[in-house]
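Alright, structures below, take your time with them.
Just so it is clear, none of the values below were taken in a lab; they were calculated from the coordinates. On a predicted model such as this, the values are computed, not experimentally measured, just so you know. Cβ atoms are built from the backbone, for glycine too; each structure is taken alone.
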Structure I
Amino acid sequence: MFRISQFMRDLANAERTGAYPAASHRKPPGPVVIWNLIRRCNLTCKHCYALSADHDYAGELSTDEVFTVMDDLKAFHVPVLILSGGEPLMRPDIHAIAERAKAMRFYVGLSTNGTLVDDAEADRIAALGLDYVGISLDGLRDTHDKFRRLDGAFDRSLAAVRLLHARGVKVGLRFTMTALNAHDLPALLQLMRDEQVDKFYFSHLNYAGRGNIHRGKDAQHLATRDALDMLYARAWAAAQEGRDEDYVTGNNDADGPYLLQWVATHLPALHARFGDAMAEHLRAWGGNASGVNVANIDNLGNVHPDTMWWHHTLGNVRERPFSALWTDLSDPLLAGLKQHPRPVQGRCAGCRHLAICNGNTRVRAQQVTGNPWAEDPGCYLTDEEIGVAGGDMRVVTTPFSARQTLAQIPVVEAS
């Protein structure tokens, strides 16, 4: 996750005080764990990485098994649990799981589509004291309902935002941009402000589940840059005005280098004074964290480098503890993800910003080329901007084909 607002606040504070804060290279004690506790969902969204549907899935972890895993996660110093699905509110024990997680002093987030949140459910969520609830909106009413394949989904999700906000719950909007909904981004940002929503999470499309099937409709690079320009300008204005709004992005770590470039273009005087310090902060952030500071456990207990790697399993928590799986570098993908620098190839290997983006999102490279270390086709920076020689053909994001041949993941030496 790239926290735009934090960088903008630091810059705005430096403008006022004349001093940019020192970068901290302290790493979190353990990975953030995104936990898909249930695969069932009342929606069938076009970009769902879990390919969820409204029926039960056999073999999901029991309540006791979830609690056992939580004990291991706590001992392994995992700081954050994001409870997700499917639709997590369809799991009967979700409140008991969330309550125990809070009692164990995890930071606990809930990722929901919001359609099941009525007054009673909003009361229950508020009583749990969750740190954050993210609700997905893919656009305004018509666009969102088409993405979610349910008439009325937008109205129900927006109602959930209002119900939770009224109870003092920190709420964020989650938006995944494709070529089919990019036009609604300005209106959603205005909706965020009108509804006094705390956070806006902008997700680039990643190629997993239905998101991979529909990757041919991914937003093109120029549209991506336009969207980031809008987000950066809004976050900068909010930082200058002292607004309590958070803007973050995910699933494309080129956003870090692009922020530095945006500041150089739009705030040249500040870039001249503080650009080097901001670049050091960006290197401390470290870019893509899959397999390092972000982990995933699915509904069956399988562990993955992140939520987009469901087609690559590191093991199952019923057989080995998460802590053992996460530190076992016999898996070549996990070893490569943890290696620093990563063994990326192509234009990523020669990129001047590799220390900032960490090779960007490896799953897009793997899904398109079969090679997880190839260039990320989702990188929207030009060859000139990243400092590599031009003239070579870029990897092109082709429409999904089920008849793919995936290359064997090469073994790399872990540093």
Structure II
Amino acid sequence: MAPAAAVTTEEEEVIVVGAGQSGLAAAACLSLRGVRSLVLERDDCVGSLWRKRAYDRLHLHLAKQYCALPHAPHPDDAPTYLPRDDFARYLDGYAARFAVRTRLRREVRSARYDREAERWEVEAVDLATGQEERYAARFLVVAAGENDERFVPEVPGLEAFPGDVMHAAEYRSAEGMRGKAVLVVGAGNSGMEIAYDLAAAGAVTSVVVRGEVHLVTKEIWNVAMALYPYLPLWIIDKLILLLCAVVFGDTARHGLRRPAMGPFTMKDTTPAYPVFDVGTYAKIKTGEIRVFPAALKSVCGNIVEFADGERHSFDAIVFATGYRSTVRKWLKTEDGLIGNDGMAARRYPEHWKGENGLYCAGMVRRGVYGSGEDAELIASDICKLLRLEGQGDTGKPCHAHHNGS
């Protein structure tokens, strides 16, 4: 038997891990400065979150001016709140416009810094062939995002539940659910919107709301976003809560207790997002959607027992329980840039740069706008370092250009 061929190492200036909005933005901003990069993506398309793990009725929660990547604003005739498919097409067009180099179906297995060579050594697998690949790069940008590995809590007996059990990533629509009793576990944006979608389609819908929730509207949040550059957070919070009181009244009466921390302060200083109401609250008030305040304790057949002792039967369960980052499984460094949860360890705005040419983009939970901001900072810093080192893609100083943007 012939010996296996040696795996050659490909040299790159910058390796970007992840072809979501953050990775694409970083690669585009580097390209505009004349810096060559390669994006490695585990899935078979760019922006896979929007194409493969988002329900049909999803629209972006922020207005389009806050959801554009650098150097590519959305057109004037685009909807204020972009539908899922429109944003996915936008990402495709963005990658093409800035000639982002991607290698799809590449799963990164290891990335470590070689101090002697002053390079990042990245090992990946081509999922189509199983072939091992190796790369060496002066800079490494972690842009794998927070929505990576699906998280489903362990519930005794769940494996024997006779009905449909799915994660929100698998949910597309309420087709076939009319008349069925469906339990949605999780009261974030996905859970609350899926609950609305089910109830609107005639499903007998319940939702588990264990924690406190700041319920807002898109319009109220847009007012807050417009005021953010000019007012302190506590004033913005007071205004948001006043408007929410007018629109919603006391949400605690219907099982949705608000946190003590204001919604904008909470979003700015913690990983928690407010919940953008799409009509769910009206259905909660009328009883079309039932709120359960306790966690799932166990499942026996089609009976779900909750931690407070209540027991109810269901035909299907949707876990809108979020995701976990897998970055720590493959990133072999302890420089403090990435925390144990796989997200940025430091708070904004000190979160994006580590040691030895390591960066992270979109890993501090600041949405599309944050992805673009990170990308510009990273590209500018890399360009500056290359200029100081007398390097660059062509040996010339970095330069900014706009590729028609």
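Rank structures I, II by distance in nm of label points 7 Å out along Cα→Cβ at positions 38 and 86 and report only the one at the top, that is, the highest.
II
Which structure, out of I, II, was Kirkwood radius over Cα pairs in Å derived from, given a value of 22.9?
Derived from II, not from the others.
In terms of mean count of other Cβ atoms within 10 Å over residues 270-277, which of structures I, II is highest?
Structure II comes out on top.
Can you tell which of I, II yields -8000 when helix-only ellipticity at 222 nm (-39500 (n - 2.57) for each DSSP H run of 4 or more, over all residues; to 500) is derived from it?
II
For the read-out FRET efficiency 1/(1 + (r/R0)^6) of positions 110 and 302 (r between Cβ atoms, R0 = 30 Å, to 0.05), a value of 0.10 was computed from one structure; give its label from I, II.
The read-out was computed on structure II.
On relative contact order in percent (Cα under 8 Å, 6 or more apart), which of the structures labelled I, II is highest?
II
Compute distance in nm of label points 7 Å out along Cα→Cβ at positions 102 and 190 for each of I, II and report the one that scores greatest.
I
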